[in-house]
Structure P
């Protein structure tokens, strides 16, 4: 990775014998301009961090960390960790962004390891398996482009700037692909980490710590790279997307009501497809259906009922797209996501879902409350994402994330440019979001905050249940025991859900 002169860090010294040999590490890059680093690396700030604090001021938009290092290898990470006092807190920032910025903000006594230099992507075969080993600094755009060249497919996220490892150590839910390909974490066959004591370890199948890392990873170890088993690109036939414009919230609610019943009766009932409906603050209803290799029939005919539903509500067709491959489907939203910017962009993320097929009462609640009351006008970059899961995600390896147990799920992602809002307006957006989430908590059969991927870890006066975040009470207790064993000094305390492991 080539750095511009103004981005280059000052080398810091880290020398010593490494585990397993007498190798010595020399200079490790030290970031001096912390404010500049933060502004370059942060994608969004939690909406809870741009409202007034108890002292009457918003949280400063910069890191609190004492030092920031950019190591280039497991050896440098190990050397840094062992050179620090055993009680020094360590925060890890991977290749991409995080919505809550727990690690990027860190604390005044903490050291941050920015893993952005770990950009390796290596492919190999193991018998019939196609494997890819991905460094902790890789983001999805880089991985997707590389996997395309090797005719592979993975259950990736739609955000091009999302860090692959950060996404994966929270389970790795893919709204488009997980129904057929599982969670990304379920495809991991090996993982290299540096422990809180500085030891370098390679975890493989059968190691209890490997499973734990795939849902609570950055609270247990510093991930250097992961090895993932790919599928062939032919696993995805393609996708159909229809975008309809709405003018009133009532139109959005009524289209959602019909579309969600179509989702339940035709998509959830057929594991050869997955479906997503997105309601946007910009007045768009985006219906996407992904078709897998087991699908038989016409893809265009499959989505006709959605077109008829929109026509009956007199909704204009803003766009109609047909994607013909895994790559086209994976990359389709990159331009849209690139437009989601702010100075800073404030984000509040919440999930809700059902472990079985949702009934009419739950679908009506999603329409009449979530779609109807989400602060879309107040926060115009906001999204309500309603997706199918189940399938391979449910039948695959149980990971410490609630996503493994859910068939139907909804993300309420409240986003806006905080620069354009007063503190009072920011607080009003937070309050409106809380109202919706609090109502959801009272709905029978609907779980709230089950996802390690899209749950808000810093909601004030609201603590998610560890059994929901990590899937089961038994899984949560197993993680708590591993945390105590592997990180007795709680050095890695900046994972969004680390507070649930102590």
Structure Q
């Protein structure tokens, strides 16, 4: 069954109220949000937003390697949290669930208005997509990749309508285009997903018209307008931060083969293979070809960055798993009873269900993995209420979300020593020319000077120092006269896991 309108047969429709599974998904997602910790990147995003709301200047008082959309993504949650007297983390979760619900509603209206999906069957498709948008992200909930996929969904629905040659209402088209534009704004790499989806739509329609659809022009207008605004409003990002990022951040990548055999790639390929096995040639028809084209576009971002971080793989895995769920239902519940009636087919259905469930479960676990140091937070709490905190580490996860968990105040201009860390990694693993080495050394010296200035000016109560196998950051800091002088005011308090806690001396 290739037509999305025939996604489910009457025999597969649930006898329970059609809306109940969707409500259950959102209820479970809310429970997951209450259990899982916030991702370090999201925690830092909220901290940045609060600093900007307090009057500090982005790329001057707060140094962030990403374009300003990363910070502005968290301004509304931070502002609403202050207004309502709530924790910003709670507001992020609530707004994320609301955004997912709104995106599902918009995508559903597009499909129904294009007569691609019967309204009663939309509840099942919405439930599948809701699980991928609200539960599957696990601890990466609220990341740019997660929000990017949420706002991308209406564009995907519009592309399905274009593939079928259906007309769309102009307001819906504009909304879909704005969502696609926001996806690119959040992360420029995601333009590959827009292009791949539009190309797949054009191939299915056997026409070039989907490539020139209004939503594509709208997305381009949003992205171009944003780029112009960044150049005007934040010239420091273009002149200072962007060259820095290109030099010390972008070239640092995970080792190729460990990166390729990590969970994301094998899981993605296994999902693709299972879809092909379930649907055969129908894989090349909507809705599967569109979902997989979008997944492929997001995969380009994952492989180009080559960092190996779980949340980078979220959109490509989520879309592939949505396609797999639809393929499973369409194969085993969407056709005549004879398809699943034989013993062999029953075993095949069971095997495919087990494999799909395991992949989804392991993906959830993959998205849940980031360093957790509850003992470190407990130790910091004993020192002082609302301590001023800074970290000497290249790992952002040492200071975040710990600072927010202990209700502390982050006093560094950067979330971690990502500049010095990038310099050290490039010098350790690459053969560099003299000009590049000199540029890297200048950036490293600037990072050390900024750290020393932050300690001298802000006088943090607590400094968290990474002392792992990969980096003895205390030795690194003491090798610099400026930093060593500032650390004379601090005493060793306790070592928890691989982090040394330094406490400011009473005499200082």
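Structure data summary
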{"item": "Distance in nm of label points 7 Å out along Cα→Cβ at positions 330 and 482 - highest-scoring structure of P, Q", "result": "Q"}
{"item": "Identity of the structure behind -20000 (criterion: helix-only ellipticity at 222 nm (-39500 (n - 2.57) for each DSSP H run of 4 or more, over all residues; to 500), calculated), options P, Q", "result": "Q"}
{"item": "Structure from which -0.72, -1.05, -1.08 was derived, log10 I(q)/I(0) by the Debye sum over Cα atoms at q = 0.18, 0.27, 0.28 Å⁻¹, for residues 82-137 alone, options P, Q", "result": "P"}
{"item": "Value 46, calculated as percent of Cα pairs over 30 Å apart, assigned to which of P, Q", "result": "P"}
{"item": "Mean count of other Cβ atoms within 10 Å over residues 210-217 - highest-scoring structure of P, Q", "result": "P"}
{"item": "Read-out P(r) over Cα pairs in 10 Å bins from 0, in percent, for residues 370-457 alone, computed value 15, 43, 28, 12, 2, structure in P, Q", "result": "P"}
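Values quoted throughout were computed directly from the atomic coordinates according to the rules given, and no laboratory measurement underlies them. Note that the coordinates shown come from a computational prediction; the quantities given were computed from them, not determined experimentally. Cβ atoms are built from the backbone, for glycine too; each structure is taken alone.
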